[in-house]
Each structure stands twice: as C-alpha cells, then as structure tokens.
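These notes open a run of structures that come right after.
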Structure 1
C-alpha cells in the first residue's frame, strides 16, 4: 500500500510538472506581439464623422496607403491606392488591374471585393468578380503589389494620376500628380513582366501614345492572356522622378512581398514595444496598441537620401543629417500627441520641433506654423499651439533645437500674424483691439463681418481665440523666462490672464463680448454661434470651452467661487441634457459627438476635462470618469472611436489614460494621475531606463486608488513631475472597487498651475 501511494504521488507530480511545462511552452509558442493587437478597422465607422482609416504605413513614414472606398460599408473598392498624400486624403495615384473587354477600360476600376485582410504593414484582398487576388507590402518610401489573375482573358494594368502626367519609357512607368500649392508627388514603377502594348487612355479610348497629362492621366499596360501574376514595385517622392527611382531601388528592388512584410512587421514591433502592458483582456490591449499605432501616422518624415522637398518655399533642401517632418495638425496634437512623443521618442520630437523652426525660416514671414501639411502651412483652426510643444519639450529636458529661434518664430506668429482663425494674414484691427483690450471682440447676431483678416468662409471664434491665445502667451512667457528675457516674460505672463476678460461671473461661463465691452445677449451656451458654434467658439459649444484654461486651473477654480462651485459646475457638465433631439443637436454640432451630458469625448478640447477633479480635491472622480469614458467610447470594434481622431490627436489621450496618467498642461512638466487599465505597464525610456506603473489588488472593477508609492515613497498627490520618472521609476498603486475619497484630496496636494 505504501509503495502504491508513493507511486501515485510520483505520477501525479510528474503529470502536474508536465502540464506546467507544456503550458509555459505553449505560451511561448503562442506569444502575441504588440502589432498583432493592432486592429486598423477600429473606428472606421463613427456616429457622424470618419475618425479613422485602415492605414498601412511604417512609423512616421512618407508612404501611407488605405483601401479607397466611399466609407467602410461601401460595397466597392475604387481601384488600388499607391500613396495617400495627407491624413484623410485620397490617393495621389491609382492602380487598377483588370481582365475583360478593352471597351470596359476606364481610369479607375471599381471592384467588388471579399476576404480583405489588413494590418499596419500588409494588405490582401480578393477582387471576387475579377477573380483576382491582391497582395501588398510596403517600406518607408516604396512598396510592392503582387497581382494574381485567375481568368483566361486579356490582362490590363491601368495606372492613373488624377491631375498630372504619366509616361512609359520602355522599361518603367513614371509621372507625377499636382496636389495643392504647386506641390508634386512623383512615381516610378517597374514590373517584372513586360507588357505587350502600352497606350494612354483618353476619352475611354486607347490612343496608342505612351504618355499623357491632365485630369485622369492614365496609361494602360496590356499583358497576354496566359499571364497569371504581376509583380509591381514602385517608389514615390516629393523631389522628382529620379529620386522616386532611387527610393524604389534602395528599399524594394531586392525584396518580395514576404520579405517586405516581415521587415515592416519587425519595425512596427520595435516601435510598439516601447510600451509593454500586462493584465487586462485582449480587447484592452487591442485598444491600447491600436491607439499607439495611430500616434505614428503623423507627422511624416519627408527626407529622401538626405534631401527633402518643402512646400513652405517650394524648394528642395539638404536636410544636413536631420530628418524633416511635416503633416502635423498642432491645434490638437500639442495636447497629448507631442507629450507622448517627448516621453517615448524624444529624438524624433526634437527633429519635429526643429522642422517647425525650419518651416518658419522658409516661409515669407518668420512665423511658427500652425497647421503644417505636406503642401505647406494651411493655417487652419485657431491659436498658435506650436509654442506649447516647444516649451513642453524644453521643460522636459529636450535640448536639440534652437530655443531662441523657436521663441522668435512663436512670438512673431502670436504678435505679427493675425489671431483670426484660418488666416495667414498679418495682424490687423482685431489684433490691435486684442492687444489693447485683452480679448477678441464678437459680432452681434446679424452683424456683418467687415474685417479683411477674417477668412471669407470662417468666423472670428472670439472666445476660442482669446482662451487659446491666453494659453499660448503663457507658454511664450515661459520660454522668455528660460532665455532670461525678464521684461518679455512679465509682459506675456500678464497677457496669459486675458481669459478673465471673457468670464461671466453671473453664469460662470466664458461669454463673448462686443467691442464695447458688453456681453452678447441673449445667449445660449449650447447653441448660440451657428454651425459648430464657430461664431463664438470652435467646433464645440460653451460647455466645452468653459474649461479651456489649461495653464491656470487654480485661477479658474477661484473665478468660479472655489472648489465646491467648481466641482458643481464640472458635475453639471456630465448631466446637462443635449437640449434638443440628437439629430438636431448634431446637425449643428457634428464635431461634438461622444456625449455624456454636454461633455464630448469626440473632440480634443475636451481631453483634459475629466482630470480636473484632481485640482479640486476629488481625485476619485477623475478615476471613475476616466475608466467610464474609456469603457464607453474606446472599444475594439468598428465604432470604437467616438469622433474626429485626427491621426493621433485623440488616441494619444487613450494611450496615456490607459497607462494611468495624462499631461493636462503641456508646458508644466507634470502628469495627472488617473486610473490604469492594466495590471502593469512599462514605458521604455530612450535613456535605457524604465518607468513602471504597477498595481496591487488588480481587477478590472478595481478602478479606485487606495494608496500609492512613487519610487518607493508614500505618495498622496494625484500628480507627479516629469523629473520623477525621467531617469526611470515606479508608480505603485493599491487599487480597490470603492473610492478612497481621502487619497490625494488635500488642497496642498493639487497639481500645480500657472508659474
């Protein structure tokens, strides 16, 4: 009996150990890389706007591609794209493989399709009526298509420039497309298979010529019936066709689809692995890594073999060893997108800021850009928030850019260029009024605009401009202080309080005033201001702009009468009804979706608002609100983004918030603490150190912080400084499912405001 008992124990122990070993081996074999969590389809359908496209690209690279269709549910693909020249833009060139009758040829073939599979680095789709399989792989400035035909019919390849020139030289196809501001994007394409004939398609007829230009300039390459596969390699460039050829030869000439996809997959894993997360379910990780992938979509690097084309002076420049970046919508990206890059990719952030300075030098006026795109600075939206990215980077230790030049460019943009939105004109009478009175004046209902610096299709947006410029001038004051310009520091610091001039103490909202100093009456903070509330605000109504004083939350609390009143106002935002039916509300405010009461999760001016409870003694409500908003609006599905994502502007908020902290005030080197989604997160810093956010008592429902330690010390503040983590560190949070209303609630523990 004793021997049998021992044998049973031995066999049982061996079985358990064997199962454990199998489990470990299985986990290793089934390891999921970060890029495998990325779902480019998240958010491709939204409530009103189209927040995301399923984009294939490498991090911050020039070549971006996504399937072109009217919207995600559209039944037809509009050809195959070759390069998307701007975020949310259409393809500059279009590729259409076709088998059928010559009479059915057209510049772009619309395809019925199925079995589409898309990752950040690959694309495969079956064109079912054509019975053609398409496979795609890409690099930074070049890519490759593999086309597999199944039908026994004549095969054609149509290459189209929507507005440009195309030509076949006997061995390669090249051309350009003219986009905005006299900017051209160039193409150079080679095929492994030689066509039988090449001809331009004009007015639905093949004319026998091998070059064509104008609208829908397209060349048709015809192949024999027995062709089964086409391998197409192409390079793109903003410099010229020869550079497009060099890009092709450097990146894809010796590659095939598999090797390109393997290499691109590794590049993505290297980028996404800068942050590791543990715990949470698959959906949490999918939302996180998809959001992180989105933050690499913009800006894009235009340097090609040490040169780049700049639309800011329509010239080709040497980059002198520093890559040139553009396509950065700073109006919203300064809030979280730039601060995230400061944390995980500071060298790139330094190069981006250096690019801003370079753009200013290249333009007619030495003004910091506001909305730099591939085609130049469109000057869209309002304010000059490049200044925020400059001071935020500098305060967090980034030094590889010229702060003096950056200051001059920022100061000029704020003091010499008009503050009127969507305008690149010099300062005019509205700006003179702002300098004298400290606010942008509003027009009464029915009053005609007569000031030439206001864009013909725009409005003054006086509250948005006044609040945004107050923040910009605070940022400018901080740069002046760093440079020892004390007089200018004091001047801009004083101006940073200009938001007070539009605060209505009776309503505790920011309220537009006319040029006589009178509040515009009657006034509705939800609906006054017409389409998008733009006559007074911008895209969002007065409930959102009530909180647009990022640099001085402490003073905003004082203006509202103290913490209790501030908290009442904050609470009321989340419970105030829309005030109209949904279709009527969104007909006027299409950018203000993702609502919880009057709070909108769908637009960047709202991103900091849930963290404001930290400033008034109720951090537990920030913890509750952040987790609720993430669960409600950011999900692993087609409608998993609530509004206008803007290529990283909003998803950077998701990355920070899922990690458990957020930069409320770019320019103050600190982070507000929220509520981490994961059991453990590790941010790999560029200096080789790690910042770890670790939780105890982890469970999805345990969203409330009970106590905390930062770098081993007891921590009772709902914020920490950048210096606390710049050389690595650990934030340890003890979590629970009910709020500890005392943690971080002391007035002395509130995050810092204006300096």
Structure 2
C-alpha cells in the first residue's frame, strides 16, 4: 500500500546525479574498423565537461565501445554558432575526418591509427600503451591551417567518395555603427548604451562549400604523411558565397553537378530557402560553370537534397503545407537556370508524402462547457524540421535510390518505407515514439536511429526493417534501477494546444485526496522545436517527487505543418504566451494541478515566453528562465549572425519596427516583473547576451520581487557541464519549494535574493 505524503515532498531514488547524468548522442554512422562491422557516434563525456567525443562500437558487441578521440579533444563545429556535422568517415579507406572545437581545424586519423586505438582500448590519442603507461600513441594530423577559429567547418558530408563541408570565414572589420534612421524607443535606465555611440568590432562572415578529403587519396597512403605545420594548403573551394548561408552539399553520381541548399537574410531555413547547383569537372572537381538557383518558391522551405540517380535530385519542401519529399530533374533545371535555350521547366514530382495518423488525445475544452474527453485526433506529419544544426536529415535514399526511408513527425514519429518510382509507401512498426534517421546499411537492411519513447530511454538504436527488431547501441542514461519511478506521458490538448503531460508518479507514494499537485509548464526553445514523449531522468526527477510536468507545443512549433509553424510570424510574445497560459489554466480546470502552484520554465526562446507569461498574466506562481531573451531589440542587434534577423519574421522588419520590438519585449513591462523568478545565464553566451539577464535582475530589485540568479563563467548558450546543470536543477527545485511552500525530501530550499525576499 502506498504511503501518503504532500506533493513535492516524496522520496525518490532519482537523485540529482542521475537526473543530470544524461549524455546526449549526436551523429551516428555505420563503419567497420579493422574489418569488423561497427557503429560510429558522438556522445557527451562528463570528464570533458560535457563536450562530445567520438566512439566506435562493434555491431556484434556494442558494449565493447571504444572512445576514439582523447580527453583533450571536443569534436564540435561552430559554424552558425550551433554547429553540426563535425565529423565523417570515408567508406573505402576507413579514414576519420573531424573538427576539433578549440581551433576549428580539420583533423584526420587513418584506418590503421584507428585500429591501433581500438586494440589499445582507447581513449583515443591518450590511449594506454603496451607498456601500461599513458600517453599519445601518435599525433593527430591536421588538414587545415591554424586560424584561431577564424575559419570554421561544419556539415561534413561524404558524397561520391569526397568529404564536402561548409566553410565559414570570419574577418574582423572595425566599424562605427551609424545612428538609427528611425527614431528608437527611449532607453530604459539599465539598458546598454545607445547603438551609434560606440566603436565596435564586427566580423564579416562568408560561407563557401569546400572539399576536405577524398577517398582515393588514401590508396597511396599519402595522407598519412600530411604535414603538421600551420602552412597547409587551403581546402579546394567548389562554391563561394552564393548565398548568406549554405547547407547540405551533395555531388551527383557522375560528379558533374554539385547541389546544395542556400538562403539569405532575413530568412531562416524553415522559412524560405532555395535549391542551388553548379557544374564541376568530374576529375578535378573544379567549377566549370556559375552557381545558380535551380528551384525556389517564395515562402517555401527546401531541405536536404539527396541524389536518387544521375538525373533525379530529391529534397523536402513544404509548399503543400507539410514538408514532403519531391524530386526534380536537376541537370535540366541547371541548364535552364544557365539560360540554355529550349530547356523546358523542370517540374517537381512528389515521391514520399508524410504520414497521416490518428492519436488518442485527452481533450480539454474550456468554453463552453469545461469538460475533459478522450478523442481520436488525426494529424498529418511532415518530413522535415528546423535546421538549427547542420547535417540534420529526415529521410535517406537507400537500396541505391530505389527506396526512401523517411520519418514523419506530428504528435509522434512514423518511420516510412517508400518506393520513389511508384509512390507506394507503408509504415514500419518501429517502437520509438520519436526518432532522427542517421544511417542505413543496405546489406543487412538495418537503419541507425537516434530516438526514444515514453517507455524507452533516448539513445542510438539499430532497427531491422524486415523483422522490426530494435536494439540499443548506446543510451543517453542508465535508468535500469530507476525506470519504475518514471511517469507515463499522456497526450493532451488544452483548447487545441497540444501538450505532453507527465503526471506525478511514485510507486511507493501518492498525494492526499484533498490536495492537487504543483505543476511545471516547460516551454521548448527555438521557438521552432517540438516536444515529444520520452523517458528521461530530468523530468522524472520532478514527477517522482510529486510535481507534474507539462511540455507545450505552442504556436510556432514544428511537426504540425507550415501553418502551425508560421502562425507565430509577427506574433512572437503573443500567441506563444497565450498558449502557455492556456495550458496552465487548463491543467487547473481539468483537475490535474493546483491552480495556485503552477510554474513556468524555459530556455532561450522558451525563456522569452516565460518572461512574457509572468508579465502578461497572473496564472503562474513563479518562473524559471535559462538564458532567456528579455529585450527583442537588444537581441536583434547583439546576437550571432545566424539569428541576427530572426526577430524580423517573429516580430517585424528592421529598421521600422523598433517600437514594436520594444513593446513586445518583457523588459518593456519591467514594472510587472512582480512574480518570483529564477534566472540562469552563461557569461560566454553570444546568442543571448548576459546583459539581458542582468537587466531583468535590476527590474526585480527595483520592484522588490524575490528572485534567485546564477551566472556561470565558462558556459555559453546551452549549459554543458554536469556541475552547472546539477546546480541549476537543485536551485530550480529548491526555488519551487520555497515559493510553493513544501519541504523537499533530501534537497535544500533555495535562498532567495532581492529586497522582497
């Protein structure tokens, strides 16, 4: 029989260490070492402050994984600040090519060197020698000069035996900012100095597509003797700055055409992009023609080009309202773009449509009348998503292009198997609720997936298409001893706002009948991300202690079609805030939550929604913001290049909408910052500057509102070290205890700051 205890006070075996001991997995690829089939993947390593390292595991014994890169190396790209695609394996030679974070240089290890590391048991370049002493077996080889991070690489892709990449070059340009052409709003007392009054150092940033390595270079072993000096030749440039941003370089099977996706500011890749191509000499890969945009439509997002044959180029585009895989006759489209007479327009042909699925969802309708019902809801997925990290992929041509493996997103992911020649497709019974496609092995008909489910921890899995067997390769957390304490996620809709709800659950404890539990409404980032059901210790840390968790897919979230995603355009800070408030009120009205003990928590864009919600409503007892945007105009002027124009679509074009940016910002309602807040900020954040969080603190001090604040010296936009993540979790939970009036078991209440404490 379960014992009774007030919500928030339950004892749980999911301690802080277990909750933060989640080691995110990045890219995964199939690849043999020393003739033994295996799987390559990146995963965060606690001993490296959460930085990702490269691992290899044999297919027949995945527990015998080996860390290939040493403790001094973080395999991380910084292109577009968010990076992505930081490594690749050449299939013929087995050579590894990767980006090291500190210098952003390209490094390489030969197949023989990798085999030595595997035989020595890792860790990579700091492996144990045969005599038992630790030390490098050999020095890694650099393929690019040392520029102290001024030249960066990402989206490393093996295409027709060549490693292609996006190269990003930063050139410092001193300049004096010109005064505003339109009248700006009057600066707040604690705002930074007015732009136009200071000399600043800016980078001129350009991107190009380059060749980093070729599989055929390894036949002679010449790459093993590459020089270690800093006077290395620059990578071969295939296309230079044909658009502000570049992604997904792909060579045609005969190497005569290079295709990629590009977009210009102020667009974002999920808003409007185009398909580009340029002609190459197949032997030298030197450009023999200009770069041209071969497929484009206003207000349409193009993603992930992939060659199915020498003629058919597949890509995903959302002109239908949902990202759908189509093909185009790329050579003809290029010839027409070059102005060759008599070439007819290249029409796109639908190859894979996203799945339409029914979900059981608990509906809450507030007006009229307030009621809860279970309904079957039909949702159309989409084969695509927001490109925050380079190298993302949502489908793969397999079996030499005769089949397509695709994921379709909505309330949950569906794995599709399609014949692009006939359009026939069917769903594969993959037991993951959500997933990201990584690779496919034709010989064994096995897919490599990163994913998770409400009853399955997030990790890297192999999935056999024919049998439906799913096997873990590497998991992000070990929940063997704590999984009985995990809450089962439920799909809810509060006045049409899709939400994943995790009720409080503990197999040994339950709350009193006359008490409703506290809840935390978590707001995802982006604001284009998507919340999906998943078994993870971070959320179970709350639910197993008696605090419910609700993950909101507010307006602007991806996975539900372009209309839902684009509906936030011009309304950021309005519709996302309204949706979060709707969920909080729905939780209380449906009898799930104590209406006086609902908190709201979010990071980055989610932090913006948190600050907006507590200043625009009175439904939340408190809020938690991790590096949240507080001043949209300051964000637009001070953030990194990738997002420099993002607010123009979310709020309004600049110049011309300065007043609207100010009005929409939480700091414009600084006098309404009267709800207790916990604030967490990295001092090295280049996306949301620390000054924004400091201005929120200044407003809380001015208003006499209690708060908790933590600044972390070595953290940027997104915390990585376990110590910092643990500190934020303990502080956040203790903050809820202090504000909501319960005594947590085995955890301290957070000491509040400010005059109002």
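Here mean count of other Cβ atoms within 10 Å over residues 321-328 has been calculated and equals 21.1, so which of 1, 2 was it run on?
Label of the source structure: 1.
When Rg/Rh (Cα atoms, Kirkwood Rh) is calculated for each of structures 1, 2, structure 1 gives the greatest result. Quick one: helix-only ellipticity at 222 nm (-39500 (n - 2.57) for each DSSP H run of 4 or more, over all residues; to 500) came out at -4500 when computed from one of 1, 2, so which one is it? Checking each candidate, the match is 2.
Computed from the coordinates by the stated procedures, all read-outs in this text should not be read as laboratory data. Quantities reported herein were computed from a predicted structural model and do not represent experimental measurements. Cβ atoms are built from the backbone, for glycine too; each structure is taken alone.
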